[in-house]
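These are the structures, in structure tokens.
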Structure P
Amino acid sequence: MTKLKSRHILGISHLDREEISFILDTAESLKEILDRPIKKVPPLRGKTIVNLFFEPSTRTKLSFELAAKRLSADTVGISASTSSVVKGETLIDTARNIEAMRPDIIVMRHSMSGAPHLLARYIDSAIINAGDGTNEHPSQALLDLMSVKEHFGRIEGLNITIIGDIAHSRVAHSDILAFSKMGAKVTVCGPATMMPPGIETLGCHALYDLRQAVRDADVVMALRIQKERQGMALFPSEREYARVFGLDTSIFSVIKESCVIMHPGPINRGVEMSPEVADSSRAIILDQVTNGVAVRMALFTLLLTDSREE
């Protein structure tokens with residue numbers, strides 16, 4: 001494959017298996033740039049990328065910014081607190097005003113599910129969804145795929161277990177779709193109050209016992225508790241959640257020796273996992289962060305060069 005089918009990256013649900021493989025292969029080829037003494041190449045010189053973030057972010061926002069700079073693109077960052085949204089301007093008007101300044105890509109994070117899809121209907125710039133509400137976070141799923149493939153040499157046939165707040169996690173939704181499309185078996189586990197009805201229609205299996213869920217896993221991914229999206233207490237206390245669903249060193253006696261630990265970040269240490277687990281040799285969390293830059297470099301390259309179908 002030499003082209004993507006769409007000029008936007010709105011969700012894993014919009015990508016087929018061949019496109020995902022194409023993105024991962026491109027990211028792998030670009031990753032070596034990050035280890036060069038001078039970490040900059042010229043393919044996107046003269047291109048402009050706007051990071052439009054309406055929610056707080058450290059890893060994702062910085063990763064997109066670094067990816068653009070590594071490819072010599074110009075970047076501009078806009079947050080909700082410094083935009084005219086605080087004066088009552090609508091999202092569409094904000095985007096149209098930004099587009100009038102002729103950016104090539106708008107990277108958007110928003111608290112409302114579907115916001116990037118709405119923008120894609122009204123403006124001509126390419127849109128990359130950097131997380132929309134509880135819906136999707138496609139670039140996170142792609143970097144998770146890359147990290148697993150890098151470690152195991154494959155994705156097909158692996159057992160992936162995702163633990164935590166499945167109902168409110170856009171990462172979980174994108175990862176379930178992505179790993180399933182690439183031939184892995186996905187199991188989700190968490191409190192019943194955090195398990196959305198019909199989750200298995202996405203292509204996963206739901207369990208409610210942590211040790212049962214991780215016993216045959218090749219990858220165990222813990223999710224952040226989405227306090228800002230829950231709206232109510234869905235478990236008695238953080239201590240109780242950590243006791244029943246948190247990963248501590250006792251998990252090492254249950255999982256396979258080859259099993260790796262992942263987390264999309266930020267980690268609530270002592271809740272989703274203990275510091276001993278997060279900092280252990282089993283964890284590939286920092287590999288995920290590094291691969292996030294490579295994946296986002298790949299997305300920029302494929303959207304802004306002739307590697308996209310018209």
Structure Q
Amino acid sequence: MSRLTKSENYGYRDINNIIDTLCGKYACLEKFEAGKSVAGRSINAVRLSYGQTYTLFAAAFHGSEHITGNICLMFLEELAEAYENGGSLEGINIRRALEGRGVIFVPRVNPDGCEIALFGASAAGSRAGEITKQCGGDFSHWNSNLRGIDINHNFDADFAGLKKREAEEGIFTAGKGRFGGSRPESEPETAALVSLCKKENIHHVCAMHTQGEVIYWGYKEHCVSRNKQMAKILAATSGYALNTPVGASFGGGFKDWFVSYFDRPGFTVEFGRGRNPLDTAKALEIYLKAREMLTVCAIL
């Protein structure tokens with residue numbers, strides 16, 4: 001196929017132009033707004049087919065991990081083409097496999113953070129000076145939202161424990177990453193995903209991050225058997241390792257919240273290898289290695 005989504009750095013407008021083009025091309029797709037960021041940017045979602053249940057793929061929680069938005073859109077594009085034309089992806093007839101089900105994509109959960117990581121102070125508006133100080137002028141590693149809150153530490157999952165672990169690691173204030181805020185769901189980006197999951201009947205979620213080629217699965221005692229079974233399948237189809245987070249990386253995450261709130265499966269997948277931010281030129285290479293895993297995840 002001729003790919004619309006390329007291995008290039010995409011700003012907010014680029015991402016939305018691709019979404020609009022894909023939705024115009026494929027009747028099975030529908031764009032809707034899940035919420036707005038601190039700066040008022042739309043957090044756009046795309047629905048592939050209406051169903052009784054959905055698989056949710058959410059990407060770019062962290063600014064420096066904007067490459068996951070490319071990977072998410074690459075998968076959306078190929079899945080939509082296969083579904084629309086009755087074709088197959090990784091040997092699976094997508095329309096048949098998704099009968100009665102749908103898939104929802106959120107390619108850029110943290111649009112403000114991605115803009116800062118890509119374009120620096122010019123994307124931070126009135127907070128440019130403060131953010132410049134917080135990141136020491138190294139915008140490429142900015143992970144938080146515009147207020148300096150790490151979205152993937154802002155969900156209501158063992159939040160008190162997370163704050164204790166933050167303190168133990170000397171994390172006390174807003175900054176370029178890892179600070180979860182003063183209370184869970186304080187950020188509009190977090191609230192957007194929470195609202196989406198409560199509104200739609202989400203069967204399981206895949207939170208897309210970088211890097212390490214690792215799959216984090218489950219959360220505490222919730223849904224252990226089903227989570228582990230699905231995680232083993234995802235690992236087998238990708239070559240990614242299974243692992244569990246430690247320290248301040250544990251708790252407060254989207255996957256943690258979803259699994260504990262709904263007692264349904266959830267996975268955090270760390271795509272690619274290297275040091276963040278990964279080279280966006282490798283987006284297609286990373287996607288192709290993970291395509292079978294993503295396809296299986298969509299239909300499990």
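For the read-out mean count of other Cβ atoms within 10 Å over residues 23-30, a value of 19.6 was computed from one structure; give its label from P, Q. The partial results should precede the final answer.
Numbers: P: 19.6; Q: 15.9.
Source structure for this number: P.
When distance in nm of label points 7 Å out along Cα→Cβ at positions 31 and 271 is compared over structures P, Q, which one is greatest? Don't jump to the answer; show the numbers that get you there.
Working: P: 3.0; Q: 1.9.
Largest one: structure P.
Tell me which of P, Q gives 44 when you compute percent of Cα pairs over 26 Å apart. Write down the numbers at each step before the final one.
Details: P: 44; Q: 39.
The correct label is P.
Each reported figure results from applying straightforward, stated rules to the coordinates on display, with no laboratory input. If you're wondering where the values come from, they're calculated on a predicted model, not measured in any experiment. Cβ atoms are built from the backbone, for glycine too; each structure is taken alone.
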